[in-house]
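These notes open a run of structures that come right after.
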Structure I
Amino acid sequence: MKALICSGGRHESDANAQVRRCIMDGWIECLGHDNVMSANISGAAAVIAATGPDLVIGIGSYLPESTYFGEVTREAHRLGKTTLFWATEDPYEQDANYRILHDFDAIFSCDRWGVNFYTHPNAFHLPLAGCHKRHYVPIDAERRKQIDVLFCGVAFTSRLEIVDDLRATLAGLNLCFIGPGWGKLGHGFSDRRIGNEQLIDLYGQTRIVLNLGRSLHFENRRYMITPSSPGPRTFEAALAGTVQFFHEDTYEIRRYFTADEVPGFSNQTEFGQLLSTYLGDDERGLCTAELAQRRALSEHTYAHRAYHVVEMLKASGLA
């Protein structure tokens with residue numbers, strides 16, 4: 001099987017580009033380097049006409065009007081090829097899914113709850129993942145941990161509210177909160193942006209990574225769908241061999257990791273108890289990190305997702 005992966009609207013963010021590269025790596029691991037190609041959406045139809053891939057995969061955001069997949073899928077269907085779209089921004093732009101709804105043979109949504117809002121006969125859930133090539137780091141029990149608690153990401157209102165509730169518990173710790181909007185909180189908080197490679201290195205210097213979901217909804221007003229599945233950094237941090245404290249709104253995280261692998265909290269008291277346990281027991285932290293990494297390596301890489309897609313397409317008679 002040969003596959004073409006296409007995305008890359010003019011306004012694609014660097015974060016989306018990073019996810020695209022990781023997805024590409026997963027498909028290469030699944031099908032082999034010579035059987036996987038990538039193309040910007042603007043030239044993908046021509047690539048399909050010239051190479052005739054068996055599977056055409058659109059990924060990323062379908063929100064920008066400048067990102068038009070109709071030409072791509074028409075060319076693929078003209079040649080009798082299978083098309084699928086992996087929506088990696090669900091459910092934050094769900095109201096705009098009409099832009100892909102009638103073009104692709106199958107749609108995969110990164111959000112388990114969001115998949116229910118596609119009126120498509122072949123709509124499936126496919127969570128994001130981590131990349132073995134880019135995120136896996138062997139655990140070094142001897143490496144010095146300079147940071148007590150790390151968080152990297154935009155300071156959305158929901159995250160600010162959670163951190164404000166935890167401030168008393170975080171007092172006196174060596175904090176590293178990085179991302180637009182955090183700098184106003186003072187020492188240990190910064191507005192700077194860092195690349196994925198820098199973040200993976202920071203994970204290795206950190207005792208506890210704080211995992212907070214986002215709530216920035218671009219086009220999600222019709223049904224106000226509540227996000228359910230964890231984002232990619234959950235799997236990336238696990239592959240990097242660090243301990244995560246996951247803020248739980250639902251129990252969805254337990255579909256992917258047990259509490260022994262990724263401890264969860266829902267309030268200040270639970271967070272304080274976890275802090276007390278893990279900051280006072282490095283062996284416990286090492287064990288938890290190893291369990292989470294083992295789980296991610298065995299179930300949650302982009303190669304696993306690629307194999308799963310192929311199996312589901314075959315089961316549905318689409319491949």
Structure II
Amino acid sequence: MAEVERRADVRYVRESGLAAAVSEADVVFMWDFLSGALPAAWPEGDGVRTPRWVHIASAGVDKVMFRGLTEGDTVLTNSRGVFDEPIAEYVLGLVLSFAKDLHGTVRLQGERRWRHRETERITGKHALVVGTGPIGRAIARRLSAAGLRVSGAGRTARTGDADFGTVHATGDLAAALAAADYVVLAAPLTPQTRGMIDAAALARMRPSARLINVGRGSLVVQDDLVAALRDGRIAGAALDVFEEEPLPAKSPLWELPNVIVSPHMSGDTVGWRDELVELFVENFVRWTTGRPLRNIVDKRLGYVGSGAPAAAEPSANGTSVPRTDVPDTDVP
């Protein structure tokens with residue numbers, strides 16, 4: 001943060017000091033992306049001064065999608081791009097773990113049991129990636145390179161996509177689920193995606209299929225998933241995100257033999273914190289020099305949108321800077 005500290009008065013605060021700091025801040029860097037403290041600390045009332053820009057150290061922005069921010073003039077940016085390849089590698093590892101029963105091998109080793117098994121091939125299996133933004137695309141490329149057939153689910157149906165081949169519209173998700181061996185959730189959490197994998201969706205999946213969630217826990221109705229796993233309606237699930245984090249010790253997900261639980265770590269590789277800070281510093285320099293910001297979130301959608309019209313974004317000197325870096329993402 002040295003470059004930012006040379007250019008601005010930087011205050012580092014915990015939740016208890018957030019409200020006082022926010023009321024005086026031009027920019028807020030939400031380093032603790034799991035914190036829900038910003039809505040309560042946000043200045044309210046007619047004519048109050050609010051920060052001009054909020055940046056969050058995550059790809060998902062659901063923790064800061066509250067009315068005071070979304071309906072005001074504050075610009076919101078995220079950390080898109082830091083986690084794409086690490087999460088794609090993690091998903092490939094989970095697919096291989098299921099196919100080769102690596103988690104079962106580790107369990108048997110701990111029990112000192114010699115039990116020969118046959119494993120599965122991944123070549124030719126079909127993976128459906130729900131969420132066709134940068135993370136979903138990185139996952140698609142990695143799985144395709146490993147020999148899987150990959151399709152996507154996004155806002156708009158299309159064929160001939162560079163990474164997915166076929167992209168199914170979200171409204172046609174039920175039919176797409178029925179054809180998949182692996183269903184990978186990499187979508188942002190929005191009102192439209194919350195609870196999208198419920199009992200009805202799980203019933204459409206193959207009994208041999210596995211669900212992998214590296215998006216947000218609330219994309220899945222957790223009780224419905226537990227019931228489907230217990231009844232053998234799907235073969236397994238690998239979950240890196242949950243409705244409540246940390247996952248409570250009493251959750252049945254800990255004990256189900258066909259579940260892999262990880263603590264929201266799929267994108268966290270050695271050096272990831274440095275990369276998050278470097279991205280913010282680059283954006284801050286852009287802001288102070290009147291250049292367009294990277295990763296501007298469309299607050300109506302809840303993610304960095306696709307095909308958005310050109311818009312003027314405020315710079316540090318109060319002038320308007322035409323937005324010219326609209327990305328070509330399409331997530332549901």
Structure III
Amino acid sequence: MSSPNACQALPCAVSALPDVAKQPNVGPQGTLNWVGMSEIEVPVYVPTPTQAAIQTLARVQAYVNLIDPLSKGIHMSRLYLALDNQLGMAEVTPAVLKRVVQQFVESHEGLSDAAYLECRFDYYEKRRSLVTDNRGWKNYPVRIIASLRQGQFELELAVDVPYSSTCPCSAALARQLIQEGFQEQFGAVESVSTRQVHDWLGTVQGIRATPHSQRSVAQVKVRLAPNTEQLPISALIDQLEAALQTPVQAAVKRADEQEFARLNASNLMFCEDAARRLKATLQDTVSVVDFWIRVNHMESLHAHDAVAIAVKCVPNGYSDDPREYALRA
């Protein structure tokens with residue numbers, strides 16, 4: 001006679017979980033350019049040249065193409081696991097990014113042969129004041145794009161650099177008003193001493209107009225050379241700020257503010273001037289294969305912005321199609 005609890009001792013049959021992705025695709029068939037996920041939150045470490053790597057939160061886009069027209073879809077969990085295993089809590093380096101996109105493709109053998117990875121994060125670095133020994137934190141939005149197509153790995157780095165731009169036209173108009181004020185003050189006098197002019201220039205009446213300036217942003221994207229071993233984030237920021245000469249400041253005292261005013265007066269810039277400066281500094285940079293530049297002067301005079309755009313114009317490089325600029329902005 002069998003025990004009443006014998007059935008409980010028998011192993012229970014476990015039903016296999018349904019996998020809809022493996023079912024035949026009965027809908028419209030065709031290949032797809034990219035399939036994946038966006039706004040994935042991944043904690044990462046960003047190396048810096050002067051201090052320990054900084055932990056930050058990266059927002060990630062992860063995609064593979066779909067080359068099998070009969071397949072219902074890709075395996076998004078494999079993309080996420082590759083990100084978590086390779087990039088999560090790791091230092092962001094070209095080698096790590098390359099491993100991630102390679103794993104994207106390898107985990108989708110027969111379904112995909114290309115991969116795309118984009119990481120957006122805030123890059124923080126302490127920057128020295130212009131004159132004093134003070135230092136303050138500055139934040140630069142950074143975007144890193146790693147892609148794998150036909151076995152070729154490409155790496156792109158984009159950064160937003162804020163700076164100040166003083167309008168050359170406004171400066172000329174201000175100088176004219178100052179000249180008129182000088183004429184009104186001293187025009188009837190046969191001779192004027194250096195002391196009189198010096199004292200007058202120090203009054204409110206002496207500077208009756210000032211040129212208008214605006215906070216501006218340079219959006220720069222570069223395609224890096226294949227042999228790049230470290231992401232040159234800080235070096236690229238240094239290069240761009242050195243070309244523009246008027247980077248926004250963090251910690252300032254009056255001496256720093258005065259130097260900032262001097263730099264603005266010495267570097268009067270239309271948006272065309274700023275774009276040409278950046279183009280010139282990147283044109284012969286060995287580590288930069290291609291570049292895309294957009295400068296935005298947020299006008300204080302107008303309600304609209306002044307914009308200039310430049311690309312390196314290399315074969316198969318960044319497009320100069322104006323429709324693309326709106327997408328990249």
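Just so you know, all these numbers are worked out from the coordinates, no wet-lab data involved. Owing to the predicted nature of the structure, the values given are computational and were not obtained by experimental measurement. Cβ atoms are built from the backbone, for glycine too; each structure is taken alone.
Of the structures labelled I, II, III, which one yields 6.1 when distance in nm of label points 7 Å out along Cα→Cβ at positions 17 and 257 is computed from its coordinates? Of the options listed, only III reproduces it. When volume of the Cα convex hull per residue in Å³, for residues 129-296 alone is computed across structures I, II, III, the figure 136 traces back to III. Thinking of I, II, III, which structure, once volume of the Cα convex hull per residue in Å³ is computed, gives back 152? Derived from II, not from the others.
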